[in-house]
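Trainee: Below are structures written as structure tokens.
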Structure 1
């Protein structure tokens, strides 16, 4: 039977690289908290709104669940009801995301909580497995760029799932209370073990990302409120599968190394704090030209960016200001459009 060793995490040793990431995350969190966030209320409210949309879009997109930008915004604003299976699952994710953002203080990390979150995730669908652990064995499968699928890991049998989830939550909560291992490392291990159990017939990836947000909130790392962790995970999807595969070796007999996944997890959190810092910092210089900020964003990302992307990267400016600046930059030949209509993005002119 699988046992969860949250006293030592299978004799896990904190490497210099892990130490550096923990220090940088702590420093950035401290800097942001000390920067008088109240003075950035308008910016933070915009970041929250954008992060919710990005999180819902990215987390479902990882699973191949999509809708149009217009429909997504309407669903997020609760202006329309879902009209197909994809939109039903998007609506469910929106509701669970809102629940965690609003009530994380009162949500225990437990088997019942995980089942309840899963039930809400599928509440708009006709599926009868929402809120129920899997009753058939499953596998962790990666969809490759060419559309083919590759088996990455064989999770435990279905009949073992309730016991494993109970044991995992118990060991995680005990370790958090004892505070002998940094909480970020424990959060990473918890998410990895949850994914490895793969307790549901469907929705495992989405629930794992929602649980990531929950345990980070409770560990006082609330960056996911302002920066979409799901969006960062989507961008690093190949690295996610690689880390998962490397940390899975020996998982069933308790000899696996958590290091690859913990390293990946901390990279995501560090990137999120760096992004939050960069989006708040420019607000101290009100005179900085919007055109320059757009060009800097395109240079930093080195990929086409949509108007919505730029609104997230430059939250101190509204939509109309960004639209006007994009038109000026396009007319002056400094950027050019890629695609058209709702898919329009912008790139630097070389």
Structure 2
């Protein structure tokens, strides 16, 4: 791994538990191998605020009562989000970089630019015996969650994406997307197939405790309701439930949590929608950070696939004491997005880097 000079001091002074050999890029462009002991996590929680740029994060400072959980992170980097063929990525290509470590075309789900399937982090870790979970406030077939367990040429192939779920190896699914299991054009009943594969299928409400079986929790036909429509504490509560379940595995776990509708508020140029979803996401960060602090072996990473809406916290005219949220587009923008990290291995996430680096840094930490 190549590390900028500014990170050298951080790396050498970092807390230690296991030995690794690290390549460090020094000032004269020579590479030195330094035998150092770097603390590595047993578990990783990756939280993706879809469409969440720096202005969206800043909204938590101005609109949350109390200190935002974003401020609890000790390491912050910046990610460059362009896809393989476009300066501005979509969520499918933007999530595939996190799940596979490759840049691909907009619309791709777990495939490269030639539409060839690439193994995901979830698939690789499941084969090693680690537990895995996927949570979303959209349908679980939507671009971001789908990119972690499916391989299709287009993000719009929701029924085809769903067919990957029974054999995905994912231990915990939660979100919306029921209709793609049981109201399909091909007439298949994939809920029955999930049960045959050993999943407990839950369709009515979030359970209070986790099951011994793998779980499929689907609480909406498609995307989950907005916060303004009464979704409540689904995201934070289901994250607690997943952590309770996955942390029982002594080999470790990987959990993906997506705050999907930050992006939808941006697309709608609806500041109230965006901010409500952002604050719900921030509350969920608190759940992850509290777990990690108590557990001691968990790395929490928070980032975005891209920014949506060209969102800005403008002044209200010449009144510099009043914020007026504004938008410059109903689409995505090419701005860099933040990467927050806290826990063992967090120092690796300092700096400015391509979005694919998030995957490679996670896998480096898992490859103990």
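What follows draws every value from the coordinates through simple rules; no lab data is involved. Note that the coordinates shown come from a computational prediction; the quantities given were computed from them, not determined experimentally. Cβ atoms are built from the backbone, for glycine too; each structure is taken alone.
Trainee: Give the label, chosen from 1, 2, of the structure having the highest value of relative contact order in percent (Cα under 8 Å, 6 or more apart).
Mentor: Sorting by relative contact order in percent (Cα under 8 Å, 6 or more apart) in descending order puts 2 first.
Trainee: Also, I was wondering about something else. When FRET efficiency 1/(1 + (r/R0)^6) of positions 64 and 88 (r between Cβ atoms, R0 = 25 Å, to 0.05) is computed for each of 1, 2, which one produces 0.30?
Mentor: The correct label is 2.
Trainee: While we're on this one: With FRET efficiency 1/(1 + (r/R0)^6) of positions 80 and 232 (r between Cβ atoms, R0 = 35 Å, to 0.05) coming out at 0.80, pick the structure among 1, 2 it was computed from.
Mentor: Going label by label, the one that fits is 1.
Trainee: Determine which structure produced the value 11.6 for mean count of other Cβ atoms within 10 Å over residues 312-319, calculated from the coordinates; the candidates are 1, 2.
Mentor: 2
Trainee: Cα extents along the principal axes in Å, for residues 136-207 alone computed as 45, 29, 17: which structure among 1, 2?
Mentor: Going label by label, the one that fits is 1.
Trainee: Hey, helix-only ellipticity at 222 nm (-39500 (n - 2.57) for each DSSP H run of 4 or more, over all residues; to 500) derived from one of 1, 2 reads -18500; which structure?
Mentor: Clearly, the read-out refers to 1.
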